[in-house]
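Listed after this line are the structures, all set down as structure tokens.
Read-outs: derived from the displayed coordinates by stated rules, not from any lab. Being a predicted model, the structure only gives us computed values, none of them experimental. Cβ atoms are built from the backbone, for glycine too; each structure is taken alone.
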Structure 1
Amino acid sequence: MIVKNITLLGHKDHGKSTTIGNLLILTKTVTQDRINEAKRISRELGRQFEPGYILDSFSEERENEMTIDTTRAELVHKDLAFAFIDVPGHEELIKNMISGASYAEIALLMVSAKKEEGIREQTKRHIFIARMLGIDKLIVAVNKMDLIGYDHKKFHEMCTELAKFIERVGFKRSNVFFVPISAYNGDNLVKRSKMMKWYKGKPVLDLLYVHAKGEDTRLGRSALRVVAQGFIDPERKIIVGKVVSGKISVGSNINILPIGATSKVSAISVKGKRVRTARINDDVAIHISTPISKDVRGTVIVDSSEKPLLTDKINSLIFVTAPIRRNLKIKVNGSEVACKKFDVIKHIDTTTGEPMAESKIEPLDAIRSRITLSKKVPIENFESLRELGRFVLYSEGKFAGIGIVE
């Protein structure tokens, strides 16, 4: 069965864990024992039953009512399996959020309609990061509608405000849906709610299904791209990697960039079985006719068709997570490369998507930059192929940001 990764985004306390917990309950995915355990914990903490306790693994999370690390939960709907990734919503754990969201294909953004909560800076920042990570399908769940009397007007106002920002940071309006919900009561999660008859759209689970069934735009690419991870044999004739574009077949003549080595494919294995052809998303073991003397980790295997750009200069958009100081490196295609020069072109406010007149680089801001590397690397524009168009920035050995090639 095909598994689709869904990440839940949003500010703390806006209902991410509650949403997943109730989805598991309403689809009968979670056992009654697990539900009873969550009820017991709720009683011990002197609270009403909280479906989110089905997910939270740490006692600190239950006591502080926040998710500390990423949490995965799976359920099956029709012919798809959804793997929900619940990530931290609070600012201090933004790195964990990036790690969790980077595995997802679709985002479900939680926004509280409660008067004193609403659209927050962190809400918009998560939207900004999601787009940078390559998520192009977004479902916005306006939560806690029960606390505002299921007010249609308020829902419309929130959607209008968010839609402007969502489109400003690069999402296509046709790939964004808004749905009013009460995660706690289960309204519009699995079935249409009788409390909001004015809403004519699909419930959350069906919206996720429609998005997930959409075609992967990468499938239309014919140019071969395999990101190599290394050798698995002492003779250095079996390369393992992942096909991120196109297909590779036995008998193909390949080029390994940037080292420039060439060889012929003598055999291919996928999940331990010999195949004639491997396609996009396959983890492969490629048997080559001649050994390669150089390390292949982080290289890109291509064929004779259109090749990626081989360059030591990158124009990029970077989301900053820590102070950028000295000894800068980027990790691209799985290998680290030193930065010889790092020029900041423009500062961007991640809560508005607009340029700002700042000279100091601050965490949680974004910058457009021009980077000169110590050697040439194979890359592509992020919009063309995200796997070859994104990187991680390190400063003095510490994670300092994520970047995409523009």
Structure 2
Amino acid sequence: MIKFITTLLALFMFSTSYAKEVKVGIILGFTGPIESLTPGMAAGAELAFNEASNSGALLGGSTVSSIRADSTCIDSAAAASAAEFLISQGVTAIMGADCSGVTGAVLSNVAVPNGVPMISPSATSPALTTAEDNGLFFRTAPSDARGGEVLADITSDRGISSVAITYVNTDYGVGLADVYEAAAIARGIDVTAKTAHEGDKADYSAEVGVLSSAGGDALVVIGYLDQGGNQIIQGSLDTGAFDTFVLSDGMIGDSLTDTFGSDLDGSFGSMPGSLGAGAMKFKAYAEANGVDPSVYVGESYDAAALIMLAMCKGGSDDSATVAANIMSVANGPGTKIYAGELGKGLELACAGFAVDYDGATDVNFTEVGEAFGAFLEKGIEGGQFTDVAQR
């Protein structure tokens, strides 16, 4: 009887909360080297925000207003300025940023000083694991410390015995290249060359020449599909230097296969992702709502959903409350919540019941707030990316 009365009081308290407009930021590289990916990522986050608004279950019927800002992916000063704009608009939390370097800049220069939590759907640099974040930084994508190992496993399993490596000269590229190189060598793969490239050059013939001279069964391209990496692939195909490419997650997207088509058949790569029940539910839910469930879209939906659930869990939309409750709604224990069930999750959390959010990507955080994560092995056949297996 006491538990029943307590539950009724909790329901009454949350149902009579004053409805308001909750402001949340979305900071992604709408211009720059992954600009073909970010519209879908933003749409994934906004799908969750709209779901929360339409449910009527968020903090007494509150609605969500999302505000977009451009991280550029590569310009840390511009990203910090964009994040400051979001702060000036009164956002309580940030979904983003995307690329690792700008994510670190936003975290240290804006989020931490202002006490605003942020959940990145795609920043994967191992360096972010130990960043000074005051408990404000989370990511729904797993670290490249594991991603590089997975990509090396796939390379080995496909019978590749030697590779040349080119990597974009950013936090993301440097970190992943180091992990991949060590993992490849440990698996008996000969690394013939490892060279950096900048992401914004007009001509990459010199880089392609160095890689061609080194040779190898395949060229590992750790970079961005809309800038640099695609041009190195073009140069390699034009000169006949390589015809098989090992692709990091930043190189995986429809714009790559739209450009090269079947010339990339037989190439492969990996990216965070799952073929589990949660991922399949999200795919169906996203497509039914006009959202393409492509690269990092599920992670973006999950980041946004966690922000909403943390508000209900703590009973407030203030930044400190959101930050304090993200881990508990991500890891449970409690009622499992999947994509398309956010309204149900908010009702439970706002009424004081425990939830365990699995969402689109089987969310489960390490003790520092980053996804353990699964990976998808991606192949290219018939000029299109295909899901080969979950790793």
Structure 3
Amino acid sequence: MYKIKKLENNKYQITISADKQTWEKYVDHAYEENKEKFNIEGFRKGKAPRAIIEKNYGASVFYDDALDHLFAHEYSEALASEKDIEPVSNPEIKIDKFDEDGIVLIAEVQSMPDVKLGAYKGLTIEKAKGEVSEKDVEKELEQARERQARYVEVDREAKEGDYVVIDFTGYTDNKAFDGGAAQDYRLKLGSHTFIEGFEDQLVGLKKDDKKDVKVTFPVDYFSDELKGKDAIFDVTVKKVEEKTLPPLDDEFASNISEFETLAEYKADIKKHLEENLQARLKREDENKIIETIVASSEVEIPDVLVERQLDSFIDDFSMRLSYQGFKLDDYLKQANISLEDLRNERREQAKEVVKTRLVLEAIVKQENLDVTDAELDEKLTETAQKYGKTLEEYKKNLGDRNIAYIQNDILMTKLITLLTNGNTLK
């Protein structure tokens, strides 16, 4: 038997009680499920009576399993009867009473919060604006030239703006330190990519010259072992090079593109920049609509959802660090912050992400949006064809989690279309 009471902040208290007779049934059920696990002298395995097992292992030997069964059954019944309860976390359970008359459990569960939607249709929102300029096209051309750059070795002293190819090893306290050595490293003099003073000391050197470059690491350097320390780099110059860029002409365009003339190539660059710009402006418009709707909506955000979102942030950040060869613990040490500091830095962002998700889910519910089997199959067929597979072959390898992800993507596309069509951008 259960009773449900609504508490503050969309929490619910579920009181579950079982009289002596009902509790005895659950204990007996636990005995039947677990009796095979006990070896009792004089009985075949699984044949020892419950009373004998309890005598040998204690009267409460089956209580944990009995409690699990009691709670699972009554809790499920409570959720089925109370449609307003949408748990967002596991319930907190405590035993309120346990005596010869039976047992009483009290569970508190956090439910999805109520969302008070602001207006999400009929809004007038300023449209994102932008244009592709001639400077944008020139920037793309320069990047294309940079990709075709040639490094020409020269037989002279290096000057600022030149590139030197060097081998180096760094020492502090007469010991080489980790990460302080490289071979065939191409460095632009004057780029200020190395420690201050390092590049200046290479100006005037020629091929095969060697030099001890003396520097001091900044006091705010990321590595605690090197902060503020003097260092000597044993440097060997292997080449002095000038970087040359190809001229911007028809030959350049025909060499790197499908076009014969520079004018055609520039026109194609502008076309793609325009397409990218329109896609970006469209995303900005969609985001502005969502931000406006979310700002005018009200919702009490459960802490458990914020913490869960922070977990997701941290997992994602840790993965991105691993792609760069770093570990989260190393990052925290170098940044001189704790994991809790990092979580707190992202807390407001996490709250906003959670609020946005709750508001969008409320609109989906309000508008009765869903994804039909036909819509899902159409999307899956489109993707399957790209991989040269049939729908059945593709679905077989997807798994329920990926299918759910695709369903959500279709649903969000429907929602964005509804919001875009229902509001005015000007």
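When distance in nm of label points 7 Å out along Cα→Cβ at positions 40 and 352 is worked out for each of 1, 2, 3, structure 3 gives the greatest result. Among candidates 1, 2, 3, the computation of helix-only ellipticity at 222 nm (-39500 (n - 2.57) for each DSSP H run of 4 or more, over all residues; to 500) that gave -13000 used structure 2.
If Cα Rg over 2.2 N^0.38 Å computes to 1.55, which of 1, 2, 3 did it come from?
Label of the source structure: 3.
State the single structure among 1, 2, 3 that was used to calculate distance in nm of label points 7 Å out along Cα→Cβ at positions 168 and 248, giving 0.8. Answer by label: 2.
Which structure, out of 1, 2, 3, was distance in nm of label points 7 Å out along Cα→Cβ at positions 184 and 272 derived from, given a value of 2.3? Here the read-out was taken from 2.
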